[in-house]
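Structures are listed in the sections that come next.
Taken together, the values in this text are just the output of simple stated rules run on the coordinates, not laboratory data. No experiment lies behind these values; they were computed from the predicted model shown. Cβ atoms are built from the backbone, for glycine too; each structure is taken alone.
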Structure P
Amino acid sequence: MGERGDHGVLEAIGDTPLIRLARVVPEGSAEVWLKFELANPTGSYKDRMALAMIEGAERRGELRPGMTVVEYTGGSTGSSLAFVCAVKGYRLRIVTSDAFATEKLRTMEAFGARLTVLPSEGGMITPGLLPRLITEAERIRDAEGAYWTDQFNNTDSVEGYRRIGDELLAQLPGGVDAFCGGIGTAGMIVGVARALREAGSAARIVALEPAGSPVITTGAGGPHHVEGLGVGFVPPLLALAGQDEVRAIDEREARAMSRRLARDEGVFAGTSTGLNVVGALALAAELGTGRTVVTVACDTGLKYLRGDLFG
């Protein structure tokens, strides 16, 4: 158990398309390209992270047949872990909250995960929510002898996300002038930055966070509803990113952009993708024509149909 070649569906992770945005990019701006991570099996780039964390633990002997996996998550990581664990035959315990999309919780259950759902404050992602989820995940780990993937400290995720950078280098032989992406665990921006830097790219690396919880830029947390980003603390992996800058993006602009992407570009994605594109458009305006900006479409809009994002 655990060899990727044994399970054909896992081969569908990665090698996602790269699409150029057109109608949302103003004249005089740099080209803006979107890594279409919606094409992964669960519709999320977290599939890359989940597979890397599980297979890293298998290689080290920390995760063995018959064991249970546990993680705290807002949903996309949980859906991806549930998918990978289902294929590989591991039981999965998920600690989550009612602050996150119902579609994500149901997806985890559909793959066979057992959920512990903690109540939120008015359905918002607050600075105190993640610490409560972490405490419960630790309790389950200790009580059941489960393997905790511990996504915010797990460096295996960096190698999973590094493939995005490797793919970008092949898809854009003319080079990348700037790459930006929202910060959740920070594994994605670390992995992409590592691939670009080691290939000799001088791309400007810009990390993004919700302006409603600008912990990285100002040290102050706050409530918001951009799932997967703005966790209320500075993620430890961010220290490995070597980013050039961190910017805070208004959630209202991100939500409006998510809706516009669907109508004008045919890209049906969540708020985190809208936030990424708002950041990318700002960079494109600053860099001007003849340059290239890249960001990531994180997950499918199908996960947010019960909320008010597209209502």
Structure Q
Amino acid sequence: MASRLISVRCPACGGPVAVIPAEAPPTQWFPCPHCQTPVPVVLPRDPPPLYSWEVLPGLYPYLPPPRAPRWRASRAAASALIAVAVLAAALAGALGYYAVAATAPGQFTVSGAVELQPRNVTTPFPAVGATVVATDEQGRTYSTVTGSDGSFALGGLPTGGLSVNVSEPGFAPVTIDVFLSTVFSAGATGIDVTLLSGNVSNGTLGSLTPFVNLETFVAAIGGAVVLLGLVAAIAALAAWITLRADRPSLGVVGGGAGLFAPLILILLDLGTPFPLLVAASSALAAVGGFALAIRAVEMGLVGASPD
């Protein structure tokens, strides 16, 4: 059967849709040239005039005017994209506040305990009089010695990264990086250090934080703020165009941007300082994944444009 021009009406806006469908499949989808709503077209099985009732006017009553369905994929996708934009902007604003708060000056205390484990000794014992020296980002040092139970505490430490060095004659020293701020602190309390027999040449280095100084911490937060701002902008633009012209491909882009929001925070090592924000970003990812899925399915169902 040769392909012929078929005219139908859009169920959403009632506008005429004239298409030339392919030989198969029997049901094909085409976007309405007026509102971009996918319109199903069923291939005729009988030749005219049996196929067309218009050859017998008055025999059949006219159909009522079509009404737009209560639920449309474009509106649902646009609502999801708006939610992505709002959530991404809220996360960016919260991180921006934390970036400013992290730079506030403060006084902090680092505490812990030191043990010694000589060669051929299986059970370590508390180090009495071991030297503990902390060096801040400006090169200033703060020192103390361990007590009778091996514990130590260094007070009056500033905001930022600190290098804590623990040493004892006849044992290999241990240096540990910690981070202190009013927003996030790593290694402020409970530092347990075991010194093994050795010397300075075989000392060990460790870190309790992914941020070695205040600059890297603020830079990581700033990077997340910029990327989340881009996600919000992309989602808002996609929602605006979806409401006006209904372009499914933009819905896929905007939804995909929201879907990868948690990955932004994790890659920038912000999962440990801000676990609640990472949990909130999972809701953003869920809404973005919904928008992406619904637009992707719609793109797969819609055929070529009739014009």
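Can you say which of P, Q returns 45 when percent of Cα pairs over 25 Å apart is computed? Could the numbers behind the result be given before it?
Values: P: 45; Q: 66.
Attributed to the structure labelled P.
The value 1.00 for FRET efficiency 1/(1 + (r/R0)^6) of positions 141 and 165 (r between Cβ atoms, R0 = 25 Å, to 0.05) was derived from one model only; which of P, Q is it? Walk me through the numbers before you get to the answer.
Details: P: 0.20; Q: 1.00.
Traced to structure Q.
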- [ ] Using the calculated result 0.85 for FRET efficiency 1/(1 + (r/R0)^6) of positions 101 and 285 (r between Cβ atoms, R0 = 35 Å, to 0.05), pick out the matching structure from P, Q.
- [x] Q
Open item on the list: Between P, Q, which one scores greatest on mean count of other Cβ atoms within 10 Å over residues 181-188?
Closed with: P
